Structure I
């Protein structure tokens, strides 16, 4: 990987002195942190650039890009390489699967190319690029950690270890409830990664659980997860497990990563969720400014995140009572225009990690993207290992019958279809899933 990065930086430095630079990045946490790293690094290097944050790459959008510029795609592009033929020069810094041969005008910086067994997210690759450009960019390592946490990258291996070292990450073992640095009652009420019946989305339920665990207030407010002692922590875990007795609790304990941003240690998961909320609420520019330590953006991001968490609770409540199409080993939920696509992306993940569905169950959520498009999210409870079905391969096979773009990983994938095709899509989807069950 190091050799490929050196080659990429050398080529980029040469090309950026000849052409205008345009950065196009994905709008999730990994994409926003990747963009922030690149923007800061290029600003320090005196390279002028423009930035676009996008939900996905469509053929129309790519065709509209300037042909006289150096285009840099971050956290997307690996599945769209065939669209770049008309562009002058392209850099793709990404970690998604490569779906086609790349063209002579494209430099692809992707861990999959070098056969590394170590999993790297796009912000980690962007950070390695920035550090190779100038070692002083090592102060951007915390952004790579936030991006990795946001993309659920395991982070095991020497490359990730080096980034952790640069970021001076504090790692603690504990309950995977975030934010670990905020009052427990609020962390429990708005927990989006650890679903607790009667508590998640319920302020009174959160306070009642803390009473059951005999965790008192301190100076009029509840302490944070990082502030409670070992006995309180044990009682809290016991109370949560009792509430989650019908759920798998094997993954509720793990590593908590604290990184320094705005001069203090904060839970990387909370920072990731905050950045993600900004983008999904339509304020990706606030997310980028936040990553670049803009104090005004921090205030605005906190407000956006607070509203966003409430919207998540409302969306989950809607999905719980919505009509569902169910079969053996799958559930299809079409919210139509009741839940916007950016929110459905989050809700589909929450259902996967938090619901009572058996491991191996395929969760398919649909939401109207605009007046004529539908966004489809394909997730699997427990990952593809539990179902024997790879999400990206499955969606790829589905899209052979439909026009639209798609992308994904082994355990999750998305695609966009025409709204007039949604009924036919569901029909073919059910048929394929039912056939797989019969074959198994």
Structure II
């Protein structure tokens, strides 16, 4: 087979894989993210019904990530051992049930317990999918696939905003439940149903794919094997489990991801409140307005990820996006800024954050393989997502103390500066 024919056959194989794998994973992540962050909309009614302060809400929103942190690494090792299909399916059904059960919350304590448990269960999903993509896509294709997958984050904002606003507006007191209770129930059920489908639909590895021809399987597996061999020969950060934890780049990338996650969850959990404070108090209008930042993010992150794959450059793509995010968050914190201008700044910030997520995971997967990749991906995501605990809790505390979002937004901008600096430093190793 000629080089041109081989390249075309390989492109056809990856096109088949992309259309089979990515849309389904995308839907799964939309559901995961909605169940994780819909508490931001529930807050608009739940906080008053239960008498919660901003600090209590922020702690409950963020405690999810303590459970997430504790179980990510073992969860990813389990996925590596038993396969994605038998792991992700049951996880989805379990988190759908737990999310729906949040409707029974009556106090801060029960709120904390359910959010922590939701984090424990969801901890196996995101890092598991990032690892799962390394079983199918080579490094040169991975940023675009991660961008497609993580488009679920802004899409979830677009989907959840109007739906959550409608539920809060129209379902209040229906069947003796408050609107926020209906929100948790109705948005938890789809995860259970899709989790059941996952058990029959997802394929663990290319060698198991009955929907690929034998030639396509050989082409894909050969490319993955060659890439793995190159990592070992070039002296990457390791292949064994222990290599992930003694790698300085892994620890630095964990801090960079902390900065990204802190900015992302700071916006995600508090955007409805910001809109309520500066533009409108109508829940349905808040839901529609909240889709603006996430719509812009979808376009930005996919263009950014595509350009990064096309050029093969990761370091400056990540650093520049983080610098733009820092500047936009700082601009949104200007005292006295109008509601529309602040929303425009937050739209740029959200787009810059999503651009970072689109290219970030190409860095650790460029220097890790084997068990080190499974543990390293989970560890970076674990440490980074502690910002999901610290960020909403910190923002809530700052609001309670200052009655203002200005210092909180400036703190989020500072985290973005940290990410930009680390991207420049660590990106050198991946570039080599």
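Every number here is computed from the coordinates shown, using simple stated rules; none is lab data. The structure displayed is predicted, hence computed values, not measured ones. Cβ atoms are built from the backbone, for glycine too; each structure is taken alone.
Quick rundown of the values:
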{"quantity": "For 21.1, 70 (Rg and Dmax of the Cα atoms in Å, calculated) the corresponding structure among I, II", "calculated": "II"}
{"quantity": "Structure responsible for -28000, with helix-only ellipticity at 222 nm (-39500 (n - 2.57) for each DSSP H run of 4 or more, over all residues; to 500) calculated and labels I, II on offer", "calculated": "II"}
{"quantity": "Structure (I, II) behind the derived value 27 of relative contact order in percent (Cα under 8 Å, 6 or more apart)", "calculated": "II"}
{"quantity": "Mean count of other Cβ atoms within 10 Å over residues 19-26 - highest-scoring structure of I, II", "calculated": "I"}
{"quantity": "Label whose coordinates, when distance in nm of label points 7 Å out along Cα→Cβ at positions 67 and 99 is calculated, return 1.3 (choices I, II)", "calculated": "II"}
{"quantity": "Comparison of I, II - label where distance in nm of label points 7 Å out along Cα→Cβ at positions 51 and 379 is highest", "calculated": "II"}
